[in-house]
Structure I
Amino acid sequence: MLRLKLMMAGAAAIVAAFAMAYFKGRRDEDEKHEFEDAEAYRETRKRIDETGSFDDADAARDFLRDRQSK
């Protein structure tokens, strides 16, 4: 009976180790995506701030044309 309990405890420990590795991997992946989203937001915000405002439609079209060619 003791041997069966030890085998069950060992099996439970192995399952727990796999579960911990799985959840750690998911957490790391979520943190990576959060960082990538923050970087994308920062780049977008930087572009918006660099744009400024245009009172002249021709200047706005020229800006967009130049930006598209980059």
Structure II
Amino acid sequence: MTTELDTFISELRSDARMAACADEIADAFAKLDIEADGSTHALVLLEALLWIANQPRPLVERIETLSGGSH
């Protein structure tokens, strides 16, 4: 796990709305990281997701972006 990802997951765990799913999100990132070892496409996706996750925006905005936007 990267420092960037650690920071994002810590933010999730600290947020009452997101704490319950923080471990699942961390697991998904970890699985994508493993996949990225053998796939350029997975690596590009992982880098894009980490870029979004670490933008200087409110957590809820970053989650909405990662999930495809607000509905």
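Name the one structure among I, II that helix-only ellipticity at 222 nm (-39500 (n - 2.57) for each DSSP H run of 4 or more, over all residues; to 500) of -21500 was derived from.
II
Here Cα Rg over 2.2 N^0.38 Å has been calculated and equals 2.46, so which of I, II was it run on?
I
On distance in nm of label points 7 Å out along Cα→Cβ at positions 12 and 28, which of the structures labelled I, II is highest?
Largest one: structure I.
Each reported figure results from applying straightforward, stated rules to the coordinates on display, with no laboratory input. Just so we're clear, the structure is a prediction, and the values are computed from it rather than from any experiment. Cβ atoms are built from the backbone, for glycine too; each structure is taken alone.
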